[in-house]
Structure I
Amino acid sequence: MAQQQISTPEDLIHYQVRSALTMEQHSLEALDELHAAAKDAKIKKLFSHHADETREQIANLTQVFKELGFDESSAPSPATTGIKNQAAALLEKAEPKLHNQIALMSALGNEHFEIAAYSGLILQATTLGASGAAKLLQENLDQEQHTSEELLSALQEYLA
């Protein structure tokens, strides 16, 4: 569904939820790549767990579309495309001994973008009176914040 003009708050949240769906799909793809690049079993397990959560977040977004009365579709997410491409470029250039660090740092950067995206969406949904959508988006945000903490802790451990 091509949306030419964003004229109303509803148009904006529709576009941003569509973009969030793409963001999570990119995240799932990137997690597969980061899982493959990671050498440490604990890091691989962290990425597998986060992939499961990402699938839950995609399911929540499907519900958000319904809550808001929108047809489910996607929209570009240039930021997550860039984060994914940056990770791939770094992994290609780096020695294998740096892959765990790159994988963790790349995933952490993606989480921070997702946290910002969900924070804004929750405010928009709340302002529009869409409390059911806001609750689902909050569930996603809570998972993203928890994952960010896990990634940071894993990175600190790895670098210690």
Structure II
Amino acid sequence: MTAPRIRAARADEAGLLSELALRSKAYWGYDPAFMAACRDELTLAPKEIAPRRTAVAVDGSGSVLGFATLEGEPLTGELGMLFVAPEAMGRGVGRLLFEHLVSTARESGFTGLTIDADPNAEAFYRAMGAVRTGSVPSGSVPGRVLPRMLLTVRR
């Protein structure tokens, strides 16, 4: 098996990436009502792909294994989305996307990235060097709070 590689996402992949995000979120056992509430927030429009600096991880055949977005402007931006296809979890795809995103942030002049994490992803972001700085309300589910994390982008 060849190692995954990173490339820029294409606008025509917006639907594919949106569905991947939903499949990835559902992996954690959320019920259908929760998933329906998240649909809008996890949907990418073709016109959003480039401005959100969307990168995809692909396997040797070109199949998309995951994607990530780097949002905002320096100095502090946001890791907006990072999702890995359930069948690719545990194979280093998330780490590869995260490291690519941080490298891009560094090259673009960012000094920090905020992350509003799914609670199931908090341990991953901690392992990547992010620290929890508080909590924020969910953009999809009223009354739900998410860990707010910060990653310092080192030069």
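Looking across I, II, the calculation of semi-axes √(5λ) of the Cα gyration tensor in Å, for residues 46-109 alone that yields 31, 15, 7 traces back to I. In this comparison of I, II, the computed figure 2, 9, 19, 21, 18, 12, 9, 6, 3, 1, 0 for P(r) over Cα pairs in 5 Å bins from 0, in percent is attributed to I.
When mean count of other Cβ atoms within 10 Å over residues 14-21 is computed across structures I, II, the figure 21.1 traces back to I.
Structures I, II were shown, and helix-only ellipticity at 222 nm (-39500 (n - 2.57) for each DSSP H run of 4 or more, over all residues; to 500) at -29000 was computed from I.
For which of I, II does mean count of other Cβ atoms within 10 Å over residues 30-37, calculated from the coordinates, equal 12.8? It must be structure II, since only it matches. Comparison across structures I, II (criterion: mean count of other Cβ atoms within 10 Å over residues 94-101) gives the highest value for II.
Between I, II, which one scores greatest on relative contact order in percent (Cα under 8 Å, 6 or more apart)?
Greatest value across I, II: structure I.
Upon calculation of distance in nm of label points 7 Å out along Cα→Cβ at positions 6 and 38 from the atomic coordinates, which of the structures I, II produces 3.2? For distance in nm of label points 7 Å out along Cα→Cβ at positions 6 and 38, the value 3.2 is produced by structure I.
State the single structure among I, II that was used to calculate distance in nm of label points 7 Å out along Cα→Cβ at positions 22 and 102, giving 3.2. Matching structure: II.
Readers should treat all values here as calculations from the given coordinates under stated rules, not as data from a laboratory. Keep in mind the model is a prediction, meaning the values are calculated, not measured. Cβ atoms are built from the backbone, for glycine too; each structure is taken alone.
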